[in-house]
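What follows is a set of structures for review.
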Structure I
Amino acid sequence: MAVKQLPYKNLAGVVPCPGGWLILPARMAGITVAAEEAFVVSRLFDVLDFRPTFDAAAINAPMGLRDEPKGEFRQCEIEARQFVGWPRAAAIYGTPSRQALAETTGLAASKLEPWMNGHDKRRFRWLREAAMELAPYHSRRFFSAHPDVSFTQMNEETPLKTSPYHEEGRLERLELIRQQLPGVDDVVTRTPPKGSHPVHLLNAGALLWTARRGSGRAISRFPLDPTWDSEGMRMELVR
């Protein structure tokens, strides 16, 4: 029996937040993207297993890891930091190796990755989930992305100089969403769901735009020539 083709595609922007993972879902019919109410799930598994299945989702989580420590940044992060420029490059963090993420204590992980600070250790809960849950077959629908990379691409590849935590930066990013995804700006200015912050909604809006590009195979990748990890996943960031 033939599967009925839906008249729209299911998209999502996904970002980690204190409550777990914030999802901003949307339906795309033609070139029109209609965002739905954002919500928070506690586990990455719930993102990957969500129904209806996402046709394309951009997620702020690494896909593809080094097995052993080899410096702070993967090549994709080095290139992404150059792309977003100063001062926003500081928001693109390094990614620990699988060996460090497998350690049970922050102290043991720090001995393997001495570049890590307190903020990096606080990210471990999401990084470990990504390392455990994301598999090569997920890369058919999920794209590893970063909000600052998405906003820079939305801004005609011109780096932003503002912070999303300041009013000027919030308004600048909201205007980019309004221009690129009309109507989505209304959704990302609503009261954020429990366990998230208004910045998470803005970031998810930017990733939703990248998911739309991914659905049409219009994305670009850092690095241009893919680097693969030992599990068959590309170590990359898309825009």
Structure II
Amino acid sequence: MKIIHTPDENSPFLIVEKPAGIATAPLKEGDESILTQAILKFPQIKNVHGRKEVEYGLVHRIDTETEGLVLIATTQKAFDFFIKIQKEGLFEKWYQAKFTKVQNISDFLEGFPPVSENTKTISSGSSFSIESCFRSFGKNGCEVRPVTQNAGRAALKKAGQKIYRTEVFIENEDTAVCHIKEGYRHQVRCHLSWAGLPIKGDCIYNPEARSKNTKIKMEFRAFKISFPHPLTQTPLTFQM
């Protein structure tokens, strides 16, 4: 665990860089995770009442196979502030992804609707946005699928009502930068796959990686976050 920002009384939050392969938060008390490691160094985190009892001051999580920045509040006041600004769209996250190109992802993975028209032309320097609701999919709901207003009745019934947006900028022939203000589980990974740009090494949303028996590193990182300071509201940006 690499510490990017150390908390103090004037900045009551911790930012760490999580390596790929370790969970952000424990499923139960005592499980190994970045949050568990953070609490050992900064035990005041345990005084914060979070979304779940074992999550304490954790503001957001990234997938186990994703590397990148994680924000943890060290006071209740800071945590409540961060949850508030998330709902207001003031907590922004950027991801970098190495991708492969796959036409008609629905030919390889079940449950994907037809791709949006604005993703049909993709080249270096181009940008587009992807919007959808989401529904759980697959065994034990371990995957998600985008849902649009044109989806069938069954898909619409299973989906939430909130629309999530991913903004995509194509840096070069195999790299994209994605920006979100509000996130759903696997949002960026699923949206990129839906656009025909599944992330290299993504064993859920990349058909090639999914078909292999050996696990390879997912080339995906949460490299930048931006939010107002919880005490002064000064805009802050942290990048790895």
Structure III
Amino acid sequence: MENRPTRKSSIEEILRKSINYWALTLNIQIIFSVLYFSIIFLVAYYFFKYYGLQPEFLRLIKLSETNIPAAQEGIIKWAENPNFATFVIVFVIIKAVMFPLNIGIFHIYRKIDEKIPFNISDLYEGYRGFNFFKFLGFAIFWGFINLYAGAFKPLVLVWILITIFSAPLMFFKNVTIFETIRLTIKALKLDFPTIFICCFLAFLFSYFGIIFFFVGILITFPFWNAVIYTMYCKYFRESEKEVSA
């Protein structure tokens, strides 16, 4: 273990480097966001209609304008529809199919570090060869655990934190999902306050774009990946399968 700088300087360093990665790849990050949100929305909308959920949804929206309690009761009954449960499962899979785009962002950041030119095709690194199946499987596993953890909200936060480095660890170190969780927990024990604060700030900034007529999120949303990658580089050495800082 190396001597660490003060927590404040560590946070500033992580955020500064993250902003640099984000700014250098802004055009690609916009493409990332457009692909991610548009495909998820269009495919999810198709299945939403396919399972016959749209008519009742529209009725409840209209009902909420005049009778909110009745609309809330209707939503509870609507959610008990077996087709709704099926749609939720399908939605988790749709998001999982889009997850490998994040790997492309990490791949581009690594090229920046190595001073190698990058282009838009690098965004699809996570879909090449075995990478697609590896990260699709991880995203489905992550999504279903997150779905069931949602019944108790604090578990969602725990699940996010203990898997925060899973994607870059699987991509750069080629370790298993469960090994990434072990390594992430070790990093959290080493410097939990810094990691938690950076994650919190990344979350705020990533969704900050929503207030600009929702369009701004196309620019701010990918910032989350920049923070994860920067922290990964800080806490892990790829020549060693252990926490390094």
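Numbers at a glance
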| item | result |
| --- | --- |
| Relative contact order in percent (Cα under 8 Å, 6 or more apart) - highest-scoring structure of I, II, III | I |
| Value 17.2, calculated as Kirkwood radius over Cα pairs in Å, for residues 34-137 alone, assigned to which of I, II, III | II |
| For helix-only ellipticity at 222 nm (-39500 (n - 2.57) for each DSSP H run of 4 or more, over all residues; to 500) computed as -10000, the structure of I, II, III it came from | I |
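Laboratory data are not the source of any read-out in this text; all were calculated from the coordinates shown. Computed from a prediction, not measured in an experiment: that's the story for all the values here.
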